[in-house]
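Please treat every number below as a calculation from the coordinates, not as lab data. Keep in mind it's a predicted model, so treat the numbers as computed, not measured. Cβ atoms are built from the backbone, for glycine too; each structure is taken alone.
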Structure P
Amino acid sequence: MQFPVSKLAAVLGLVLATAAPALTAQQEAYLGAPIHYETERSEDAVARLRQRIAAGEVAFEWDEQRGWLPALLTAFEVPVSSQLLVFSQTSLQADLIGPKRPRALYFNDEVAMGWIPGAPLIELTVMDPVQGPTFYAVEQAKRPDPIQRADGSCLSCHAGSRTRDLPGNLVRSVHPDADGRPILRSGTDDVTHATPFEKRWGGWYVTGTHGDMRHRGNAVVRPDDSAGEFVDPEAGANVVALDGFFDTAAYLSPHSDLVALMVLEHQAQMQTVLARASYEGRLAKQYSLEMNAMSGRPADFVSASVERRYASAARRVVQQLLFFEGVELTAPVAGTSAFAKEFEARGVRDSKGRSLRDFDLQTRLFRHPCSYLIHSSAFDRLPPEVLERVYAQLGAILAAADDPVDYPRLTAPVRRELIEMLREVKPGMPAACFD
């Protein structure tokens with residue numbers, strides 16, 4: 001199915017328009033100094049890809065059936081096994097999405113892309129190590145450099161109240177009607193590793209088994225629902241094949257893997273928290289320099305209020321790293337694709353063969369309660385004032401004499417194991433974290 005030319009022009013005009021209205025106070029926090037979100041030189045995967053294309057290192061080839069999708073997957077090393085399928089109309093190209101034509105998402109640690117058969121755009125979110133989630137639109141036309149920034153359209157949702165008015169990622173669970181439109185009066189949920197299982201995945205296809213646990217996936221609200229227009233959790237439980245829902249042959253994979261969904265939820269929130277900590281650290285540093293200059297204090301003086309801002313940003317990072325308030329599984333879960341095996345294979349392993357990417361899937365998502373994104377450049381590139389406090393807080397928890405009340409999973413044996421692992425696999429981590 002081809003998208004009408006008139007609508008294509010309208011969508012591209014919306015996404016690629018350069019005219020900008022006056023900034024709101026919230027926008028000024030990340031578009032103005034010191035963040036300069038839209039104008040600072042990008043260091044993300046798109047910038048690196050453009051350099052490789054210019055150097056002749058990458059042949060960015062057009063595919064007659066799926067446009068730029070295969071080339072993007074190859075260039076960014078995004079596995080097909082990561083494919084997730086969402087049929088709720090909750091994206092830029094909402095009117096092209098529905099239960100019979102879901103949007104396919106593919107992701108790795110840095111990149112997530114959304115593709116719809118026949119749509120004019122591929123939606124691309126890339127994690128910049130300093131600026132955080134950055135949004136692009138890839139025009140599905142055979143032309144040079146089809147990738148363009150799309151902040152103006154994407155940030156209307158990705159820099160709103162759901163992301164604390166700063167650029168961030170979102171995974172939403174809704175109650176969709178038969179066409180995929182979210183029934184907002186029934187409520188929506190932003191899904192993270194702390195979201196109860198029964199509130200997850202409304203508007204998503206989900207392949208995998210999960211015992212007697214229930215979720216909202218694979219189902220729409222019945223037209224005659226008199227109970228408040230909610231999804232029946234039994235309707236989509238323990239689905240292992242999607243052939244009865246839509247034509248899966250149009251997609252690269254027949255799967256929408258449950259384990260991949262759980263990883264994406266954690267990753268999206270972890271990346272948003274890292275970006276927010278980066279913004280807040282830089283804003284606090286600028287405020288500190290200005291106040292010190294006005295007060296005649298040394299430039300490196302840190303007031304109590306600025307210290308609180310650094311410490312607060314660091315605390316949110318540590319909480320997300322250690323799966324603060326993470327939901328325990330009450331039944332084993334399993335996906336249907338090769339995602340889990342391929343994800344684990346990319347892990348940094350210690351001398352005992354352990355990795356932060358190892359899955360548990362019996363009572364929790366990961367075996368070791370520390371995020372694999374501690375290895376990410378977004379973590380390493382946090383402002384020094386924030387990163388120093390992240391390590392201090394992390395060390396205080398791991399090396400504590402007593403089990404931390406806020407982290408019941410971090411028993412003494414678990415903390416010792418994490419210390420052993422991090423000592424080997426996380427270069428640059430201060431020795432004080434292990435004392």
Structure Q
Amino acid sequence: MKSVCLFEDEGYRRLLPLTHLRPVYELRCGMLSILQRTLSFYAGHGAVLFCREYLEETLGERTGLPVNRLPEDDGALFINGRALLASRIPLEGEEEIGVNGGMLVYARLGKEKARRLAPADFLEGDLAGRLARMGVKAVYSTVDEFSYVWEIVVKNAGYITRDFDAFGEGGRVRGTVHSGAHLLNGDLIRIGNGSVVKPGAVLDAERGPVFIGDGVEVQPNASIEGPAFIGDRTRINAGATIHEGTSIGEVCKVGGEVATSIIHSFSNKQHFGFLGHSYVGMWCNIGAGTSNSDLKNNYSSVRVELEEGSVDSGLTFFGMAMGDHVKTGIHTMFNTGTVVGVMASVYGSGVHPKRIPSFSWVDPGGAREYDPQKALSDARKVMARRDRPLTPAQEKLLLTVFELTRGERAR
């Protein structure tokens with residue numbers, strides 16, 4: 001087997017709205033995206049990506065990898081994008097599929113069988129059964145996997161620690177730590193090139209590692225508690241409190257209090273307010289005083305309104321899932337288990353509905369549709385502030401998602 005192919009299955013639907021604009025394997029967990037972590041185990045081998053057809057152009061644009069086409073001359077190891085690998089699944093060996101419950105975790109196939117599969121086959125139902133009927137041996141897979149957004153949030157702290165250990169730069173300070181800053185358990189702290197930790201800041205690695213990327217600014221009196229990951233060129237504002245289990249991606253500005261959450265990249269939460277046990281997508285702007293609840297008053301498990309209906313998370317703590325390009329006004333309040341769709345704008349006093357459709361403007365008085373051309377214009381302005389263009393392919397994708405979510409807004 002010479003090629004590794006990451007694929008999506010029908011489980012992407014349970015991860016909407018975070019998977020409206022990306023395949024499941026571009027979600028983050030730990031210090032890396034699932035795609036980055038998986039491919040790190042297969043350096044030197046060809047990589048191919050399978051995804052929904054309407055994501056094909058933007059995915060190729062972002063990654064530079066072949067999308068929805070396999071090389072002609074060999075077999076492939078197909079790996080589910082919902083699998084969180086901690087070690088390498090062998091490329092070589094006899095044909096087999098790894099299954100866990102009803103999930104196809106991986107399929108190691110020779111050229112003949114690999115040629116018979118198309119990306120759409122993985123998005124349908126019983127592919128594992130189909131391959132078994134083709135004579136491929138099935139084995140039980142112990143690979144870690146996830147089905148819902150809250151499972152990624154719960155696993156995040158552990159994967160920060162795994163990724164930190166694999167990176168192997170504990171105790172390395174390449175940037176500047178000013179006098180008056182405090183590094184606790186420095187052997188589990190990494191500070192990247194060009195990063196600055198200012199007086200009064202505390203990096204606390206006594207309960208887990210703290211990874212600071214390149215070009216990061218940690219302003220005075222900010223506190224970061226490990227396990228934590230801060231991506232390149234992100235700024236942690238003065239007085240911010242970043243609790244354990246938090247990953248903040250590249251080019252973000254973050255203030256206030258953040259606990260056990262993932263902020264994908266290029267998003268701002270600059271001001272006071274609480275974000276807890278949540279996943280926030282790209283190009284979001286969270287207004288001053290915006291807060292979410294992540295614990296019910298009666299300590300019962302949190303229910304989440306998904307496309308399939310109301311789902312019991314089984315967790316005492318879960319905040320919200322926020323899609324890309326979301327904006328919130330000052331003092332916006334979100335209840336436990338809230339889902340906010342792509343390109344939503346939410347503002348006004350009071351607690352908002354637990355499910356907010358994509359491309360909608362929402363206040364306590366109701367909701368109206370966000371004109372897609374106005375949405376594109378606003379996205380261009382936001383992205384230009386970070387020297388990023390909204391490409392024609394991205395525009396086309398956003399308009400496609402607008403059409404795909406019409407029914408949600410109608411309901």
Entry that produces 4.0 once distance in nm of label points 7 Å out along Cα→Cβ at positions 254 and 278 is calculated, selected from P, Q
P
Note: mean projected area of the Cα convex hull in nm² at 19.7, derived from one of structures P, Q, originates from structure Q
Of structures P, Q, which gives -5500 when helix-only ellipticity at 222 nm (-39500 (n - 2.57) for each DSSP H run of 4 or more, over all residues; to 500) is computed from the coordinates?
Q
Using Rg and Dmax of the Cα atoms in Å, for residues 174-309 alone as the calculated read-out, with 15.1, 53 as its value, let me know the right label among P, Q.
Q
State the single structure among P, Q that was used to calculate mean count of other Cβ atoms within 10 Å over residues 54-61, giving 10.9.
P
If distance in nm of label points 7 Å out along Cα→Cβ at positions 286 and 382 is computed and equals 1.4, the structure in P, Q
Q
Ranked on FRET efficiency 1/(1 + (r/R0)^6) of positions 86 and 246 (r between Cβ atoms, R0 = 25 Å, to 0.05), which label among P, Q comes first with the largest value?
P
